[in-house]
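Following are the structures in question.
No value in this document is a laboratory result; all are computed from the given coordinates. Fair warning: this is a prediction, and the values are worked out from it, not measured in the lab. Cβ atoms are built from the backbone, for glycine too; each structure is taken alone.
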Structure I
Amino acid sequence: MIKNETDIPVQELIEQALKARNFSYVPYSGYAVGAALMAQKGAIYSGCNIENAAYGPTNCAERTAFFKAVSEGERAFRAIAICGGKKGEKPETYAYPCGVCRQVMKEFCTDDFEIIVAKSVDEFEIFTLSQLLPHGFGGENLA
């Protein structure tokens with residue numbers, strides 16, 4: 001865990017991630033996740049998890065936020081807040097990004113990209129991408 005020493009509005013991102021949870025479509029797991037992604041220029045994109053009966057087409061909140069941002073032309077990002085837990089209840093544990101989401105982050109973010117996992121605006125942890133995805137595989141590995 002690192003301490004936020006930048007001008008990233010951590011509490012605002014957490015609040016937006018908590019709000020995004022309300023839009024989760026989770027009829028199978030009941031586990032609602034919200035994410036709020038901050039682009040380099042300051043725009044914030046929210047996302048929620050969207051389940052599917054076939055499971056494979058399910059999309060995580062983090063990727064929903066990234067894909068929304070990228071589809072609108074964003075390519076550089078500073079931080080993401082992630083909140084998850086049983087739908088209709090306050091998060092009781094931290095919702096860390098899955099491996100696929102970490103790989104998407106690696107595609108668009110630098111190693112110092114901040115990942116905020118939160119239960120509330122007062123209870124959170126902050127990691128860098130390199131802490132959660134050490135020795136990641138990126139485009140530079142294909143050169």
Structure II
Amino acid sequence: MTIRLHSLKSNTGSRKKKLRKGRGIAAGQGASCGFGMRGQKSRSGRPTRPGFEGGQMPLYRRVPKLKHFPLINQKSFTIINISSLNDVKEGTTVNLDSLVKAGIVTSPKYPLKVLGNGNLKVKLTVQAALFTASAKSKIEAAGGTCEVFD
């Protein structure tokens with residue numbers, strides 16, 4: 001069977017009849033057309049602008065938009081740079097307790113994180129919660145080892 005213009009038909013349900021509003025109660029959307037009786041939302045034209053909340057401070061103005069907002073569940077660390085580890089005797093194990101005893105760290109409130117600023121000249125075994133990639137490579141280049149230790 002060949003398709004001809006006179007035999008073309010749209011699929012069932014693909015073309016819905018347009019709702020004829022304001023044509024009596026039998027049509028289902030009579031008189032007030034589904035907008036209720038009175039009030040701002042029943043008037044002609046766009047009732048309110050998008051985001052309007054009846055005079056309450058709208059969400060897009062309540063939410064902070066600038067930087068420097070505190071991170072939720074932020075992890076804090078006691079931070080130390082590689083350069084400050086040069087004062088430690090070679091071959092020793094460096095952790096948060098030994099750094100406090102040596103006086104390098106003064107407030108050991110959080111786990112230790114080692115940053116890679118500076119150069120390391122001594123061979124050390126460093127135990128910390130986190131190492132940056134540059135710190136790890138500099139410690140290993142000096143002949144030391146890095147141990148992830150909480």
If we compute Rg/Rh (Cα atoms, Kirkwood Rh) for structures I, II, which one ends up with the highest value? II
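Comparing I, II, where is distance in nm of label points 7 Å out along Cα→Cβ at positions 53 and 85 highest?
Numbers: I: 3.1; II: 5.0.
Greatest value across I, II: structure II.
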Among the shown structures I, II, from which was the value 6.9 of mean count of other Cβ atoms within 10 Å over residues 61-68 calculated? II
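Ranked by mean count of other Cβ atoms within 10 Å over residues 37-44, which of I, II sits at the highest value? Please report the intermediate quantities before stating the final value.
Values: I: 17.1; II: 9.0.
Result for mean count of other Cβ atoms within 10 Å over residues 37-44 over I, II: largest is I.
Looking just at distance in nm of label points 7 Å out along Cα→Cβ at positions 93 and 125, which of the labels I, II belongs to the structure with the highest value?
Details: I: 1.2; II: 0.5.
Largest value of distance in nm of label points 7 Å out along Cα→Cβ at positions 93 and 125: I.
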With helix-only ellipticity at 222 nm (-39500 (n - 2.57) for each DSSP H run of 4 or more, over all residues; to 500) coming out at -7500, pick the structure among I, II it was computed from. I
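Of the structures I, II, report the one carrying the highest value of relative contact order in percent (Cα under 8 Å, 6 or more apart).
Structure I comes out on top.
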Of the structures labelled I, II, one was used to calculate FRET efficiency 1/(1 + (r/R0)^6) of positions 45 and 69 (r between Cβ atoms, R0 = 25 Å, to 0.05), giving 0.05. Name it. II
